[in-house]
Structure P
Amino acid sequence: MTMKKRLSVSTKVYLTLALIVIGALLLWGSNYWLESYGQRILKLIAVYGVLAVSYTFINGITGMFSLGHAGFVAVGAYVSALLTMSPMEKEMTFILEPLIWPLNSIQTDFLTATILGGIAAAIFAFAIGYPSLRLTGDYLAIVTLGFSEIIRLIALNTQNITNGALGLKGLTEYTNIWWAWGWLLITVVVIASLTNSSYGRALKAIRDDAIAAEAMGINVFKHRLLAFVVSGFFAGVGGSLYAHLLTTIDPRPTTIGIFLTFYLLIMIVLGGLGSITGALIGAGLFAILSEWLRIFESNITIGNFTIKGIPGMRMLIFSTLFVVTMLVWRRGIMGMEEITWDKLYNWLLRFKKKNTEETETEPKRGDTDE
């Protein structure tokens, strides 16, 4: 059995910084290499990444089956949208009923609005989690789904706060490459740091066996509630980025309802429950496939034949992919594993050793059997 080698902490720090610099250069170059549509997909990958990583923190790492993530996304989206709109824009938008004071006269910058949107979502997460996190399994899923739908219905019926069914449209597209990927980096660093800390190990113990974890002195409810609040904060941040990428937000189920939660569930299950790396891979695949699969919803002409597009075909394909993954590939792409510098280093060593052994076993040119 070969011993796995580990890199020093300083080496990992230098490699991480180098990766960040290279990533920043690639993002800067994307302004010249990609057209506006390609840049939009790149931003969408990052926004989905923020939402997927925050979602896998409670569903995968903590092991709580929650279906209310879209509600926190909605809170962050509405709060940040109302704070970034100018008083004149609000007056023109709220036609049926005027916006209540003081929201009608407040305007902040995008960073402040995003942070406040995350804080508002965290407060809602605490208010929802405190009475419901004593439940587990399907009961918790039903309760969180119900709370998420309550938030959507409140957004639908509070005309003087959210503009009701009309929603908020014409938002400034603040979500550029740097905001999207910068917040993704912050989300990954914070969630990964929590996961690898003693607090994260306690969460994993709760996920594996809550009764045994409590017997070892871990306060199960407290740890779950804190994870729920942290996840809600980053969901609110993702909601702010999402609203200012779409430049519109409304209470339709396809925008901030059960469909969004279903999309996020596909991402983390496809990537691997309990894996931050898997959540990122799942988010990237979903963002790319969701755009590529649009061809099945539009007419396709092959020679003299025209195949009519089917509205909603993307959803059918994603649903099929989700079912197949659950039946055949339950662990997803990464399972509960993460891509780390140590694993990459050991993989390179094994690859190098394998190539060296193959080279040594090959007969040298000119050798003949006597």
Structure Q
Amino acid sequence: MNKQLRQLITLFVLVFYAQITAAQDKNILPDWAFGGFVRPAGINPIISPDVDATFLDPMSRSTIHWEANDTFNPAAAVNNGRIVVLYRSEDKSGVNIGTRTSRLGYASSTDGRHFTRKTEPVFYPADDSQKEYEWPGGCEDPRVAVTEDGNYVVLYTQWNRKVPRLGVATSKDLIHWDKHGPIFKTAYDGKFFNIASKSASILTQLKGDKQVIAKVNGKYFIYWGEQHVYAATSTNLVDWSPLIDDKGDLLILASPRQGFFDSDLTECGPPAILTKKGIVLFYNGKNHPGNGGDKRFNGNSYCAGQMLFDKADPTKLLARLDVPFLRPMDPFEKSGQYVNGTVFIEGMAWFKHKWYLYYGCADSRVGVAVYDPMHPAAPDPITNEVR
């Protein structure tokens, strides 16, 4: 074999493997998934801490700077032609996350990108029927959706610094709320009342041009959970019954996967969406920092994934993204009180023919990313890029 032929063969082999590597590194979404989502240029973060905002706290009976430390983990819904974001805020009463008090702030926007905020929280621990579940830790990590007749339902974490519990409240305007308490208090004679429960994603669908709460097999349905994905049903949106297996234990629908971006946790995100291809569940995957994680992503980072469930049987998992469609890339997503990087998705709303996704950035700020179904963009790349 002459030298020129060897050089041609070597070049061919190098090009061949380069193409394989490029294909492996390219993030391609299946036809059932939503995305890609684009971060609008020069907009993020859309909400940051305000050290000047004060509030007369009904529990401590003192004036506090209620959102001075962090603003993150938002819910989102449309009300009267505006997007409303309910974001978790922390004061400076503790030394790290979980030791401060959380309340929910209110921000509204006519374009989904530029927001006007209320100076006081609209949802918080008070001297009410829920204080034993919400004080002193507060009200955390909301997910919100609306019924066809305009009743808003928020599912959130009640944190008394002993046991985190999923709670529910309802509203007509996203400002004035009626708290109904822990969602699992009565089911199975209270069997699951005192277990740790977080992160509830209620099933929704598009009807006309509105995203509304849906039923499946005659009942309302939520996916919930932080370690695994569980489910629960309800007939009234207030009292929920977890699905259980033949042993009476919580029915596990999905779990962390060794070697993937969700190898440590699979935590439910914004409201799930019923589509023609099935039910799409958005979730937050935490990457294991050791050998069990995906080495392409930072250990302990939170990235965003999607699962597809059968629309006739919402407990049947059909498919799942192997790589995240959104991951920490911008500096404010990788620096904050959570130093390993977080794009923690909790709020998504259909607004002006686009999907607006709101997420917590490193447990410190709020960001937005937009998916235009008429002009889909690429999801976040798999390999690291400097942004």
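No lab work stands behind these numbers, since they all come straight from the coordinates. None of the values given here were measured: they were computed from a predicted structure. Cβ atoms are built from the backbone, for glycine too; each structure is taken alone.
Can you spot which of P, Q the value 2.6 was calculated from, given it is distance in nm of label points 7 Å out along Cα→Cβ at positions 202 and 354? Going through each structure in turn, the value belongs to Q.
If you line up P, Q by mean count of other Cβ atoms within 10 Å over residues 58-65, the top spot, with the largest value, goes to P.
Here relative contact order in percent (Cα under 8 Å, 6 or more apart) was calculated and came to 26; which of the structures P, Q was it taken from? Structure P accounts for this read-out. Of the structures labelled P, Q, one was used to calculate distance in nm of label points 7 Å out along Cα→Cβ at positions 98 and 282, giving 2.6. Name it. Answer by label: Q. Look at volume of the Cα convex hull per residue in Å³ for each of P, Q: the largest one is in P. Computed over structures P, Q, distance in nm of label points 7 Å out along Cα→Cβ at positions 34 and 106 reaches its largest value in P. Taking mean count of other Cβ atoms within 10 Å over residues 146-153 as the criterion, the highest value among P, Q goes to P. Computing helix-only ellipticity at 222 nm (-39500 (n - 2.57) for each DSSP H run of 4 or more, over all residues; to 500) across structures P, Q gives -2500 for structure Q.
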